[in-house]
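Following are the structures in question.
What follows draws every value from the coordinates through simple rules; no lab data is involved. The shown structure was predicted, so the numbers you read here are calculated from the model rather than taken from an experiment. Cβ atoms are built from the backbone, for glycine too; each structure is taken alone.
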Structure 1
Amino acid sequence: MQIRSRAALAAALVGALSLSACAPGGGSGSSSADADNTISIVGFAVPEAANKAIAAEFQKTPEGEGVKFQTSYGPSGDQSRAVAAGLKADYVHFSVPTDVDRLVDEGLVDEDWDQGENKGVVSDSVVVFGVRDGNPKNIKTWADLVKPGVEIVTPNPASSGAARWNALAAYGQVISDGGTDEEATDYVDAFFKNVVSLPGSGRDATTAFLGGTGDVLMAYENEAILAAQNDEGFEYVIPDTTLKIENAGAILKDASAPSQDWLDFVISDEGQKQFALTGFRPIRDDVDYGGVVEGAADPNNPFPPVKTLLTVDDDFGGWDEVTPKFFDEENGIIFQAITGAGLSLE
């Protein structure tokens, strides 16, 4: 099966994507005099609400006073390719670090972008199962997802970083339970045979599920919480074994003047508080967000401990090993599972 041309897609995105004002603090455009005081954010779709909340708080600080924002959100991989092809960005917020590494390879981001105390991570979450009200299919475990008749919605790993976390969680839970690589591969083959929709991004997957597609949505925990905050909620299950999601943020080499202050604020306690209030798990355990997050399954205990929480570094050997093994376009385990199930990577 022919996988879409990434270069052609990126070129199309640069032509089609426009940076829109990020409320608060933005206008429909900015003069050259304003350019040095405007931060262009290019990110994956899921954290848009969080970044807006953080922007509002940042503009209350001396460093953020008068700063304007322009934003573009979409599937993480597509957004990264668009920046590499020329889409204007000062700060990028991507689902997976490899989408930032692409910009390092293009000479747009410093090689040491992930050497700080936070290792380049600006937001955390975990993989969960979104289910219909009352959980009519009684979906509680990974084994339940591959039962006959269960229809899964998950984004497309050819474009979406969220999809890659979901797929790795599906594979990793087998290994964590003592299974072999062969058994884990068999599981993801069965998993994708139950997939009925592969939308382009995590946000598009949520929209499809809310529109009635599928029995279960593979999602970020924060996406489920945000949906509830927007009165579009669905129940969600945190499986006993799941994967820690670590989203990457970086500024470009030619970023506008306030961009470093913005990144510093994003990873500060106040920035992480705003992430928490929109459903993300703070990157530090000591962040005080008030203890209550509306929209969570239990607002007073919004981020319960996970029995077995996998990480890419500890359980998969890091992204340098993950990318060729799982997401190579010809031989990657996940891409082969998708095409083997008769699904399209287009």
Structure 2
Amino acid sequence: MFTRKRSTRLIAATTALVAALGLSACGGADADSSSTTLSLVGFAVPKAGNNAAQKEFAKTDDGKGVVWKESYGASGDQSRAVAGGLKADYVHFSVTPDVTRLVDAGLVEDTWDDGENKGIVTDSVVVLVVREGNPKNIQTWDDLVKSGVSIVTPNPGSSGAARWNILAGWQQAAADGGDAAGTEYLTKFFKNVAALPGSGRDATAAFQAGTGDVLISYENEAILARQQGEKFDYVVPDETLLIENPGAVLKDADPKAEAFLEYVLSDEGQKQYVSKGFRPLNDTVEVGKVEGANDPENPFPTPAKLFTIDGDLGGWAAINTKFFDENTGIVTKIQQETGKS
């Protein structure tokens, strides 16, 4: 398995956003005097994995009586909502800066990523999801920028999933050709973009509804959709990016939220995410058979080149300035130039 290397803007209309987020309860009977309600706020993609972990956590001494209130949406939007007042005990976001925003707001301890896992709770890789039978024979990143290929990927303005996707495309081009090659590739890429939905889950829904020839997505999202009966195929490129999603407990959270985080990081907890298509954090996790994977008996092939945020791209602080700054970011400028803002 790979070697793990890890290293603010408040919205004005927070109240309207919170109302639109669609809070929902899960995890057992309605709350009563003997129960503990925990609020989980996260990005849309890991909901199935979280729900599987919650179900098994409920069987432990720490998890008995826990009732969950959940809010899922685009990672950046969810992070800004919590910073703006949305109640959360535990957050599960797409990218580390969405937790850092809460540290800056005084809501999460600055030691949240000091552990062995550096704050990461789920792993995946960027894949190319294609129509059943792969009619356009899309196998590589170069195939995406050919004439006549239409791409669906979430919008990097709101979605952490989008940033992983776009950085994967950039890095496979820039690894050999430098920034000029990366910029040239992303310019061609965005010219072929047919839709930029708000979140990774919305992007999957758009593709399922018939938009585009290829969806740039998380491997786990493709596996889960196939578990649920979707007939599309997916390709793990020879060169792709390791996706590392953070989780954190808020300062004023109930102690059971910390117990849940510990369960998530345990081998038993990681097995629940593996069952929904996430790659395990550690080699000690028993993977077993994963339905929906290209090869259920060997569900997580190791790419020839697996890039990482810290090892190859300089870490999130540098990335956000270089690529996603609202005025000077490379991706921001490319989106404006191609009319895909």
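At a glance:
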{"quantity": "Given 4.1 for distance in nm of label points 7 Å out along Cα→Cβ at positions 106 and 306, calculated: source structure among 1, 2", "calculated": "2"}
{"quantity": "Highest-scoring label, criterion being distance in nm of label points 7 Å out along Cα→Cβ at positions 282 and 314, among 1, 2", "calculated": "2"}
